[in-house]
Structure 1
Amino acid sequence: MTGNQITVREKELKQDLYYKNTLILRYFIKYPQFISEAYPLVANKLNALYRTKAVMYERSNIMNLYQMAMVEYEYSIANNYPIHVFEAYVDFKVTYNHNCIVSLYFDQYEYAGGAHGLTVRHSDTWDFSRSKKLELADLFPGKTGYRDYLIQFINNEIGKDVAQESFAYFENYAALVNENFKVNNFYLEDGGVVIYFQQYDIAPYASGIPTFFIPCSQSGMCLPRC
């Protein structure tokens, strides 16, 4: 490893939890570990942050799910219903890693019975050289109308998908895009930025997490530099 290169390794917490000798909950929590010769203090700070987040999720969300799974188990046994194993998975993907900039997102999936589970996505983009979390506005220096531009861009892309019947959206998608657009819901990829919406925000469950890639040449947008 040389220069400003940042290495990202995968760490994991996982366990199968039992109740009355029956598996009722399975979980794994993946989180990143950064290694950087150029920015060791920032790497250590972020490593502590993500480790703490993983442990807190394990202690709070997982334990809450375990309590729910025990209740569900007793109810199923009393009514002669099949036992459903609850699940919780947190995974991450690094989408951009160049010089001092690292962008990644986390998908948090939980299944607590019923027809299907639910996935929630969140993301972070870090400038290691400045020890700073980048905001969407940082990609549009000097631009104040970037939010309206992005919403229009997304609605245009959705209109194309609807016309081609290639992706399912709610009929009032334009109003929902405006209502559910969150400035924190983005991550970088080579050549641009991806804006995403949560499940059910603008489309049915079967459509997953809708994502929209906006090239860096659009409306004065530029990728951050070290």
Structure 2
Amino acid sequence: MSTHIGASPGQIAPRILLPGDPRRATWIADTFLDDASLYSDVRGMLGYSGSYRGKPVSVQGTGMGQPSLSIYVNELIRDYDVQQLVRVGSCGALSEELAIRDVVLAISASTDSAMNKIRFEGLDYAATADFGLLRAAYDAAVAAGTPVTVAKIFSGDAFYSDRPELLQRMVEYGVVAVEMEANALYTLAAKHGRRALCLCTVSDHIVSGAETTAQEREQTFGDMIPVALDAMLATALPS
């Protein structure tokens, strides 16, 4: 039983979806999983386990930001031996080629966080997705007719940045969207030899100013969830 999750051994599946919003975790469990049951409500960060197409799958809220996500990912790996971790979150579009509700598959995640600078003593670590999950997600999206963009994203430490203009430099190098968690997810998965992927739905547009409501962010980002679930099931667990 871990400190911040509190589930008993065996309650969490080896495949897990990671939304930031715990209420989105509830919506995902109710909408996409069969026989879902709550395994944790510690600090209101809800977690559920059920099945998808007959295979065990869990969904766990992680909160906002890399420090919060890191708590849950560390415990999911260390205490529950989770093998596949797929973030299903929201992002802000930095590219005019993206529109509200477009889905991004993050091939890599740059960051302004100091977490990896401390971890690697000043070296720059390239945090990248697991290729197997990425390829499976792309194939699942094509099969479902769900348009997706495979691209680089940026994991920001501050939602309200004092230097938002610096993101334009990232855009010049191919970054298309900004969120707050993927860099830490990819780094921790690599450290522990696990598979990780981040799928994000565009919730607001930094260029045009378009945005969605809180309820829309909670309940209308459904296109990416079957893609994430099908990708996990298509990717083998370790024997």
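A short reminder: the numbers here are calculations on the coordinates, not readings from a lab. Quantities reported herein were computed from a predicted structural model and do not represent experimental measurements. Cβ atoms are built from the backbone, for glycine too; each structure is taken alone.
Suppose distance in nm of label points 7 Å out along Cα→Cβ at positions 71 and 119 works out to 1.8; of 1, 2, which structure was it derived from? That value comes from structure 2.
Between structures 1, 2, the greatest calculated value of mean projected area of the Cα convex hull in nm² is seen in 1.
Between 1, 2, which one scores greatest on distance in nm of label points 7 Å out along Cα→Cβ at positions 23 and 167?
On the way: 1: 3.5; 2: 2.3.
Comparing 1, 2, the top value of distance in nm of label points 7 Å out along Cα→Cβ at positions 23 and 167 belongs to 1.
Tell me which structure, out of 1, 2, gives 3.5 once distance in nm of label points 7 Å out along Cα→Cβ at positions 183 and 215 is calculated. This figure was derived from 2.
In terms of distance in nm of label points 7 Å out along Cα→Cβ at positions 127 and 151, the structure with the greatest value among 1, 2 is 1. Given a computed value of 0.30 for FRET efficiency 1/(1 + (r/R0)^6) of positions 143 and 159 (r between Cβ atoms, R0 = 30 Å, to 0.05), which structure among 1, 2 does it belong to? Checking each candidate, the match is 2.
Looking at distance in nm of label points 7 Å out along Cα→Cβ at positions 87 and 135 for structures 1, 2, the greatest value goes to 1. Suppose you compute distance in nm of label points 7 Å out along Cα→Cβ at positions 39 and 103 for every structure in 1, 2: which one lands on 1.4? Working through the options, I get structure 1.
Comparison across structures 1, 2 (criterion: mean count of other Cβ atoms within 10 Å over residues 47-54) gives the highest value for 2. Of the structures labelled 1, 2, one was used to calculate relative contact order in percent (Cα under 8 Å, 6 or more apart), giving 15. Name it. Only one of 1, 2 returns 15 for relative contact order in percent (Cα under 8 Å, 6 or more apart), namely 1.
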